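Scrolling down, you'll hit the structures one after another.
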Structure 1
Amino acid sequence: MADTRPQLTLLLGDNIYADTNDREVMLQKYNTLRSLAAFQRLQSAAPMLAVWDDHDFGVNDGGSDYALREQSQQLFQDFFGIPQNSPLRQQQGVYSAQTFGPPGQRVQVILLDARYHRTALRTGPRRTGGPYYPSTTPGETMLGAAQWKWLEECLREPAEVRLIGCGIQIIADSAGQETWANMPAERERLFDLFRQTSAAGVILLSGDRHWAELSVERKLTEYPVYELTSSSLNQKHPRGTPTVNTKRAVPTTWHEENFGQIDVNWTSDDPVITLQIIASNGSVPLATQLKLSQLQPD
C-alpha cells in the first residue's frame, strides 16, 4: 500500500481484532499494531483516517449494548492521534469527515460509525453469511439521531466527490451477514438523504466481508451509486464463498488479500474516477472507471 504513494489512507474497521471486555487487552493489541514496522511505514506514507467495525469496536457483530464502548472509543482515538481538545472526543462514536482539495476539485471523506448506536439485529436460521435478517422494528437505528443529523449537515457542504466509508456493506443484499439491508428503513433513509441534499459525486466504500466486490444501486437515487468493498488486508477467509448479492456491478469477486484504491483524475474536462482492487502481488483483479458527470443529480 505504501508503495502506491497514496495521498490519503482510509482504514474502515477491524483494524485490530480486540474481541474483549478487558481494556488492557484492547490496549495491548493496539500497541502490537503500533509496533509493526510495515504499519509505521504506511502511517508515514500519507495522512490516515479511520473508523471501526465490530472487532476493533470490541465484540463480534457488536452494537450499542457493548459495555466497553466508551473506553473503546478513547483507545481508538488515542491510537489514531485525535487531539484531546478535538470535538471528536466529545461525541459518542468515531464518525468523522474531512474535505480535501480546492474548489472544483474537492473530495469529501465521510466515515460512518455503524457500531456505537446500532440497535440489535433480527436473527433467524443461519444462512451462508450469518444469522441476520431484515427488520422494520420501530425505533431501530444504524447511526443514532446525532450522527444522522451530522451526516445531513456534511452532505450539504460543497464537494465534487464524496467518499463515504462504513465498516459494513451498504448496498449488498441481506444474505445473513451484517449489512445495511438488515435495516431497510435506515438504508432507504440514507439514499433519501442523498436525494434531499442533492449530494453529487457519492461513492461508497466498505470492508468486512473478507473478499472484494463492486456493487451499484441504480433505483434509489437520481444517479448510480457505486460501492467498492475491499477486504481483507491479511485475513483470508477459509470459506471463500460469496453471499448472494444481486447488486453486483460486475460478476467478479476477489478472495485473496487485497486493498482498494480510488484515483481521481482532474485533468480532463469531465474528471475520471478509477475504482480498483489491488492484490498483494500488485495485480488488479477488479477495476472500473466512472466519469464525474455520471454522478450528478438531475
Structure 2
Amino acid sequence: MNSSPISKKSLIQAFIFSATIVLGVFILQFFDSRTTVVFCDVGQGDGAYVRIHNKIDLIIDAGPANGSMMQCLGKYMPFYDRTLEYVFLSHPQIDHYGGLLEILKRYKVTSFYTIPLSGSGKNITQLKQLVNNQRVRTSIPSAGDIFTILDAQISVLSPSQQRLNTPTADENDLSVVMDVTFPHERFIFTGDAPIRILNSLNLLKITGETILKVPHHGSAKSASLKFFTLAHPVSAVISVGKKNSYGHPTKKMLDLLKALKINIRRTDEEGDIIFKIPNSKL
C-alpha cells in the first residue's frame, strides 16, 4: 500500500499559516508599548523579567540553573532584542543567580547590580568569569540609590552601606530589597531578606496598588504582620517550586496573608505571573 505524499500545495499552505502566526506575534509585541512585569516560574527560586514601555529590559534575579529563566525570556522578551540593560541580583545564592550562567552567554548585559560575589565554588566562579568576559559594568547597590528608567523609579531600600561593611555569616541579611514604582503601581522585591530587616524599611505610601514579592519563598520566618502593614500590598506573589522539600510556602505564611485579605498568587500553581501596566504620559 503506497502512502500518500504531502502535496506541494499543503506545504505552501502550512508555510503561509506559520508565517502569518509569526508575523502576528511580532506585530503584537512590537506595537504593545505597555510595561510588562513577569514573575517567572523558575521552580524553587526567584526570577523576574521587566520590559518597560517595550524599550528597556531588566531582570531581578534569574532563578536556579535549570533553564527556566531562559525560557521565560524567550516567551516575553522580543526575539529581535538580545540586550538586557539592567540585571539586579538580590544576593549570590544559586536559586537566585543560577540562570545567569546561561543568560550571560546568550544576551548582552549592560549593567549588573549585586552585593559582592563572595565564595569560590564552581558556579560562583563561573558567574564572575562570565561577568568579566563580557566586561559588564558592575555596581554594588545600597539603600538610598535611585534609578529612573522612563516612567519607572527603582529605589534600593536595603542593604545599608553600614550593613555592607559589617561582616555577616548570612548572605540573606544583605539581600537587595527594591521598590520598583510606576505611576500608581508599585512592586516590592525582597530577595530573601529576614524579618528584622524588612520591619526596619522605610516604605512610603503610594496612591495605587502594591504587589509584593514574598521573601524567601513563603517560609515561616520570611515576613511579619508589621511588614505587611508597612507594605500594604494588594497582591503577594510567592515564587516557589512544586512539592519542594522545604515545605514552602508554609501554612503560617498563607494564613497570615489570608487573614489580611491579601490576594495570594503562586508560581507553583499559576506558572508565570504576568502584570501589564498601562502607559503614562512620558
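Laboratory data are not the source of any read-out in this text; all were calculated from the coordinates shown. In this text the structure is predicted, and so the values were computed from the model without any measurement.
Have a look at 1, 2 and say which one yields 1, 5, 12, 17, 20, 18, 15, 9, 3, 1, 0 for P(r) over Cα pairs in 5 Å bins from 0, in percent, as calculated. Derived from the structure labelled 1.
Each of 1, 2 could give relative contact order in percent (Cα under 8 Å, 6 or more apart), but the derived value 13 comes from 1. State the single structure among 1, 2 that was used to calculate helix-only ellipticity at 222 nm (-39500 (n - 2.57) for each DSSP H run of 4 or more, over all residues; to 500), giving -6000. Source structure for this number: 1.
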